[in-house]
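What follows is a group of structures, each given as structure tokens.
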Structure 1
Amino acid sequence: MVQWWQSERPIVLLVAVFVVLGVVYSVTVPLWEAPDEVAHFAYVAHLVRTRSLPVQQMGVLDEAHQPPLYYVVAALVGSVADLNDTTGAYQRNPGFVWAGQGGSEHNAALHHTAETFPYRGIALAAHLARWVSILTGAVTVVFTYAIARRVFPETRGLALLAAALTAFNPQFLFVSGSVSLDGMTAMTCTLALWQLIRTLERPPRWQGWALTGVWCGLAVLSKPSAFVVGLVAGILLLLCAVRHHSWGLPWRGALPLGVTFLLVSGWWFVRNWALYGDPLGWQTFLANWAVVQRNSRVRWDDVCRFFTTQFQSYWARFGWMTISTPGWVYPLLLVLCGLSLVGWGIWFWRRRHRSLSGAQLFGLISLALFPLLQEAFQFRSIFVFNDSWYQGRYLFPAVAALSTLLAAGLWNLTSNRVAPIVSIVVGAGLLLLSIAAPIWVIRPLYTTPALAKWQVWTLPHRSDVTFGERIRLLGYRMERAEASDQRNVTITFYWQAVQHPELDYSVFVHVINEAGELITQGDVGLGSDQNYPTSAWWAGDIVPSQHALVLPPDGYEIRVGVYFWADGSRLPAVENGIPVGDLITLDSEFLKQ
């Protein structure tokens, strides 16, 4: 055990960092801000509520055409949440750039305090589904490492670089932190590829082909496009037969491969045939999703846009494909890929007089063939669908192969002595990019006036005062700045909507001397400084208000209340369940702080 830990500690630590980053992405990116996340969660919720698979309905644009593997796992985990509690439910943002109303905002949904941590209801179920994606991503990283170790057994550092290229790919982290079947698809395809490469080391053994069929079946139950990995397995089986001059091998491999594949996934094709008249339900899908289909001929600029968008969104294009990194990032990533190609040229030159073992040859063919066929499948889509399908995440089924190929090229770019340094630089660079993306690229575009629930946990003075059964004062804090014989202070109050306020309310803060006279006051419209008046608040929203005051040296009290600005009418105040008129007086001990 100690020896294993010493040898495998780097990959364990790398996976741990990936999980931490995945959690960061999942809590930083607001709910419903990943592609199709609303529809993916609706599938999960349908399973939880009905215990049955959804059926494609004409006129309903959902994910009912997708196989159920990810959704079933997410439903099992998410069933602990109360879906009757609509906290955090999707609320369409009419100002979203894709909403069709001329908007330019990046957020597809409106976001409020209720959906923040600690989660409950729909928000909790959605985050649990996101964490399922994180775990599938972690498994993908582990088996990317395992694949690279099998194909390049002499260089552990190369395998670590391959794992890092997957783990620290910002887009892979973004997808792994969302409600999406792409993480499950990447995991099952990676496991299928790993099992295939293992099987190719001893191709006559039927057990290996049977296990490959199991993983290929699970991959197809994750997403239909994962059939490519099964096609790769079939092609490699034929190539093995040619190399070994064994025409019995295809039958000894194809039979267990096909039988286990059908045992795992065959029921899905039968169901589709019974419901839609074809094994994939494809014609029903096309009829239903005519809105995303191409209505013009493919031109050269479409091809260029396909490859450009796909490359950028394979690495870092967030939100609903609306958020990009700074422009200089993509050329650097392109240079990285170009250097890898140069490294492969050097590798071939070095080995021009040496032959490969059968296992390594077939392993390399598998690594190259899988992404090529996956890309061919995606390229074909530009003749059917519009640019909403030009997404790099559709290559994630082959992410392990792509990362291993990229790592091998970079590793062979220099000598074995320098290669580890190059790997550390590349891995560290990607790690920094993956850390920076959620903090400085993604989150600033999703700022909302409403605070998160945890942001009021540390208030120095808490209160429980409700005004008009609409707005609650949760607490306040004061910052002092002494100035000659006066006291300049800023008091920040934290307000929460008990229910949706219909009017725009203001808050008054009065400083009263010992004679009961008004010395100074600081009135503000609640939320006005953030263009978020109370009529826009949703139940549960927490919004601060700041009041700058000049206090007398002594003998004063501060009174606070809420009123409707149009007529000055004040809302009645109830403190700790007891009516106290239409205002409250701040704690005198608080004023001495």
Structure 2
Amino acid sequence: MFKILSPLNQMITVLSQSIVTNSKLTPISFRKLIDLSLSSSSQPNLLLLLSQYVHLVDTNLFNFLIRSYTNSHRHLESTLVFTHMPKLGIPPDLFTFPPLLKSISQIYLPSLGFSVHGSLIKLGFSSHVFSATALLSMYSSLSRISDACCLFEEMPDRNSVSWNAMITGLVHNRKFKEAHRLFSEMISLGYELGEVTVVGALTACAHLGSLNQGIWIHNYVVQNRLRMNVFVGTALIDMYMKCGEMEEAMKVFREMRVKSVFSWNALISGLAMNGRGEMAFEAFDSMIKVNFKPDSVTFLALLCACCHQGFVEDGRRYFIAMERDFGLQPKIEHHGSMVDLLGRAGLLDEAHQLIKTMPMKGLRADAVIWRALLTACRIHGNIQLGKHAVQMLLDLDPDNSENYVLLSNLLVRDRRWNAVGKVREMMSRRGIAKLPGCSSIEINNTVYEFVVTSQFDKDGMHEIYEMVTNMNWELKLAGYVAETDMVSYDLEEEEKESSLMYHSEKLALAFGLLKTSHGLTLRIVKNLRVCKDCHSYFKLVSKVYQREIVVRDRNRFHHFSAGACSCRDYW
């Protein structure tokens, strides 16, 4: 009868063979030892054995172990092996650190990361391109992007991997403008683009609304015959959708040889964001027909499509179907979309009741859900329920300025100016400032940003303000009347009109009209929801100036053309 040896006994056998032959471990023995160490729960035994047979092991073995644990997603074991090296007097070398730094970033061990960085400096490895690239990737993953940027600037030698790591890190930390700038610099220096760089750059273009740069990347992929795999294809779909180019996005989708659930989700969510609910539903039906199983993101996109167009019955149907037909339990995000859908449709009691039932499902309404209800209360003038939503918001998220702005807007609707003043005083006492509106527009591959506080006499702003004044006169001749009912100050009518003139999206629009040829589509991205006055204003501009204008606000797209908007004034 043969006896089956335990992993520990098998490791002892491997090491014993080296003792008998009085030699270092052979590559075959390495592999055997690695296979055994990667078996469950044998890692402490391995470290114990290495301590006992230290004369047989060297740096190569430890590097092999660290790399193997990292590649097997056993990141804690990888770091433990490294911390064992100095105890055994085994020095690290240049190849020890890249996989180790990856493991540190995966399990978020910043203190160990700083220590390893110090070791790299001490050993003279920190300026080596591979070590420095691994370091900046680690700092990016640990959300210390400023440290990563400093490392990148100080690198004496950079390769395409370094550039890719820095761009990816910036995108990961939502520094899209910086990623966009760095990508342009990388191109100008003649570096070849790889798949990961392309995906990162497309993500930055998507968030900035930089269509021209996105098109350039697409052309680069085609002309240089880069592999149009599922990641690049999905990133292209996302970029085109977030720049309002639905036809191009759908063309990319149709031409993809291999699709994934992520590709379908990018298509469905993009159609939803652009106000094409029926097309999103058709895409979902096609997805099911070709045997792709939807996930929770798919249904969130469908519910958003319903919300943007007021399709209440469809929303109820998808909300029920995700669990009944696909075994997906609705998460807090799905409940939030339903509250938003019901609230915007005026079904405030039903929306509130849905919130009340959430604890029975093991969920607790968060600030996003209560904010959706408060927004609905503002739209429909329900002061009483709005006060309840505000109280919940102040408990859950007391430092968010948007809560106070929504409350002010609710009170303004009821012309309760004293109460509005008290809200403003409360914000002042708590040191809370309203988030300023910020809008951007891309002209000739450069993204320009405007805020409400843009200085009149700075960088040609005088010309832009003058253009806004001229636009106002022309629009008034065409019937424009400022929507002053949303101004949260008790001012004279003329003062209210003046306060609406220079919203950031109007500044971006004026700049676009000044700097582009007649007939060219203008694309503007705003960080907040477009206000009622700007929405009416843009509709009229599209008619008077005969321009198509695409605005992406925080919630959705607005396609303005010939005096109308794709949202049909439901947003």
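Where a number appears in this text, it was derived from the coordinates with a stated rule and is not lab data. Just so it is clear, the structure is predicted and the values come from calculations on it, not from any experiment. Cβ atoms are built from the backbone, for glycine too; each structure is taken alone.
A few comments on the model shown:
- At a computed 14 (relative contact order in percent (Cα under 8 Å, 6 or more apart)), which of 1, 2: 1
- With FRET efficiency 1/(1 + (r/R0)^6) of positions 152 and 528 (r between Cβ atoms, R0 = 41 Å, to 0.05) derived as 0.10, matching label from 1, 2: 1
- Once mean count of other Cβ atoms within 10 Å over residues 256-263 is computed for every structure in 1, 2, the highest value turns out to be that of 1.
- Which entry (1, 2) yields the derived value 29.1, 101 for Rg and Dmax of the Cα atoms in Å: 2
- Answer label among 1, 2 for the case where helix-only ellipticity at 222 nm (-39500 (n - 2.57) for each DSSP H run of 4 or more, over all residues; to 500), calculated from the coordinates, equals -16000: 1
- Distance in nm of label points 7 Å out along Cα→Cβ at positions 280 and 360 - highest-scoring structure of 1, 2: 1
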